[in-house]
Structure 1
Amino acid sequence: MKQKNQIRSRTAYFGVFTALALIFSYVETLIPINFGIPGAKLGLANLVIVIVLYKTNWREALLLSAVRIVLAGFIFGNMFSIVYSLAGGLLSLAVMTGIRKNKGFSVIGVSMAGGVSHNIGQLAVAVLVVQTYQVGYYLPVLLIAGLATGALNGVISSGVLKSLRNVNFTDN
């Protein structure tokens, strides 16, 4: 019986996190911020991914990230947005998971690395799609944008994690 309740609890949390990430994805489509680079955004849904990464584990963060990207792509975007977002999201999560293990990085540092690596992953797909390395000229601007948005999301995530320090999402 206890195991059934744990599964229900984790499923409910996952549903809430998915809904929050989708809401943040939608809100981001409403914010008229133009970084001068096609597709550059604040990455608000990454707030939820960072929180899940810290409060549960990388597997749940990976599942949440993939589900959120696919759903948001079908609802708010298209197949190209899904491909770009998956490349960025998967690289970002891999990098965040790796450096999170190093205790020398704060939540803000992890989020900043995630923002930068997300942009690098998307740029790599862009190079493949347009079949030219000339889009690489965007890299410096993308790095700065990733650092800035990653820092902003990291500060917010850090504050949320502090307020959730006594909340356990895994029941382990």
Structure 2
Amino acid sequence: MRSVRIPGDRVGILIGKNGETKRAIEKTSGIKLDIDTEGGVLFNEEAEGVDPLMALKIMDVIRAIGRGFNPDRAFRLFEDDEYFESFDLKEVAGGRPNQLERVRGRLIGAGGKTRRIIEDLTGCYMSVYGNTVSLIGNSISLPVAKHAVELILGGSEHATVYHYLESQRPRLRIAEMGFDL
């Protein structure tokens, strides 16, 4: 049995309306979930006929939902070559509430502009939830989005980050067409 913990306020989203999200996860993975109201999720990855890789994928899907992604976006992790990465903002901001707020604001941008630009130019999904920023993307786009987030966290100007993302667009387009870089 493996277990994953998610914030209690995300349990309802993991279960979904009338249990739809939970059922969809179980159907896609072939693994039965046991979810408690405190945010604990148990599952038996050693069940008969279950792909061992699916246990890792299901953990990422549950973590992604717990980190603020909606289930439709998190289900992208069931595909091959899709990965989840999460950063703790306390490490950058030092845990001071006003600094955390500032860092979150820089990552999201005015009206969500920065988050939207990172998503649009890389093809990754990004979520800023609580004290974390999380990304979902493939092996080509995820490192680009991760570097953009690191630049922002390091204090780079937004224009510098946007320029970096624009410079990576040809590389990302070539990868989208299926050519190896």
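Just so you know, all these numbers are worked out from the coordinates, no wet-lab data involved. Since we're looking at a predicted model, the values are computed, not measured. Cβ atoms are built from the backbone, for glycine too; each structure is taken alone.
When volume of the Cα convex hull per residue in Å³ is calculated for each of 1, 2, the greatest value falls to 2.
Suppose relative contact order in percent (Cα under 8 Å, 6 or more apart) works out to 17; of 1, 2, which structure was it derived from? Matching structure: 2.
If helix-only ellipticity at 222 nm (-39500 (n - 2.57) for each DSSP H run of 4 or more, over all residues; to 500) is calculated from each of 1, 2, which structure is the one that comes out at -15000?
Working: 1: -26500; 2: -15000.
This figure was derived from 2.
The greatest value of FRET efficiency 1/(1 + (r/R0)^6) of positions 109 and 133 (r between Cβ atoms, R0 = 25 Å, to 0.05) among structures 1, 2 is that of 2.
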